[in-house]
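All of the numbers you see were taken from the coordinates with simple rules; none came from a lab. Everything quoted here is computed from the prediction, not taken from an experiment. Cβ atoms are built from the backbone, for glycine too; each structure is taken alone.
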Structure 1
Amino acid sequence: MSKIVAFESVTLDGVMQAPGRPDEDTRDGFTHGGWAVPYTDAVVAEQAGSGGSGALLLGRRTYQDFYGFWPHQGDNPFTEILNNTQKYVVSTTLEEPLPWQHSTLLKGDVGMAVAALRDEPVDRVVILGSGQLVRSLMPHRLIDEYVVLIHPLVLGTGRRLFPEGTSPSSLELVDTTISTTGVIIARYREKTGQSQ
């Protein structure tokens, strides 16, 4: 049975918007894009690449952003990995066939479609970014683990992973690692047997 894992980079004040590039997501006039890049070291890179065989689960915005960037980064080792990884995409506006190889559009009820991914023959299905998707899955308790990379940075503005109105969830800390740049990599899992 596959685990559904949310892998998220956030600032100390919870901002998740545009960690990778200045032009990644400028909604609401956000000008701090690329904030996570200076904090990337071997420890962060290892966490990003660890976890055995897996697939990706992406919301529409993250999928389109990744497709617009990663296939064109020939000198980056993550390009081949991402190109060859199975990608499941949640969207009500995209249509098949999806342009990026190994991409499958999930149709119908999102909760049921994502729950069915637990039957896939992979170790884990990883959600990257896709904050809206993460928040939509929380009430259904479909996320087994959260790997949160907490960067030692306060931006004061930007879209947050868990804004006001997010469904309550009770988690337990499983593991922590600290990078050489001060990023706290915290792994949480859903507490079992607790109602929300």
Structure 2
Amino acid sequence: MLPTRANALSIVHEFTLSDSLRKHMLSVEAAMRAYALKFDEDPDRWGLAGLIHDFDYERYPNAAHSATEEHPAWGVRHLRALGWPEDILQAILGHAQYSGVARESRMAKTLFAVDELTGLVTATALVRPSKSVLEVEARSVRKKMKDKAFARGVSREDVVDGALALGVDLDEHIQFVVVAMQAVAAALGLAGGPPSEQGLPAP
């Protein structure tokens, strides 16, 4: 049986204290749900993959001593013990290049394709005076991609390779993810309004 979104949020809250990391997972969830609708897939299922994919990163970063103790391997073992569906777990494993797990499903390819890109879109929004994703356009994200000093933690190669593997045009892919994030701008803290009106939903 598919876990509920409330269940996923509870796990996110339990393991992740960083507000920015929580909001990153919300961003990826929004992009995954949007692509699921585009591809005639289950948006709830795909959304869960996005929402939960980094829940263990804060406690078990990929600088751990062994591959079995790091993100996302630790998190996948935890979710598997809780009975999470294997297709979601395989997508989570596949979003990390170093895991060695092939991205075979469309869900897995999409998760990889949107993961780094959402970070770039967020960074682009935050340097605007309004700090609003509602004012971000795909062309401004593309321009920022060319600046290697901007959001240097975001892998441009992953963004490009992700779109290619998914079979979508890069500019269209960026625009699609921007629009998906704009739809949940308040939850991401990127609507440009007072911080008190924004934030992650309670578990």
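When mean count of other Cβ atoms within 10 Å over residues 24-31 is computed for each of 1, 2, the one that comes out at 25.9 is 2.
Match the computed value 2.3 of distance in nm of label points 7 Å out along Cα→Cβ at positions 96 and 128 to one of the structures 1, 2, and report its label. Clearly, the read-out refers to 1.
Sorting 1, 2 by relative contact order in percent (Cα under 8 Å, 6 or more apart) from high to low puts 1 first, with the largest value. Which structure, out of 1, 2, was FRET efficiency 1/(1 + (r/R0)^6) of positions 40 and 152 (r between Cβ atoms, R0 = 30 Å, to 0.05) calculated from, if the result is 1.00? Of the structures listed, the value fits 1.
State the single structure among 1, 2 that was used to calculate helix-only ellipticity at 222 nm (-39500 (n - 2.57) for each DSSP H run of 4 or more, over all residues; to 500), giving -5500. Write down the numbers at each step before the final one.
Numbers: 1: -5500; 2: -17500.
Clearly, the read-out refers to 1.
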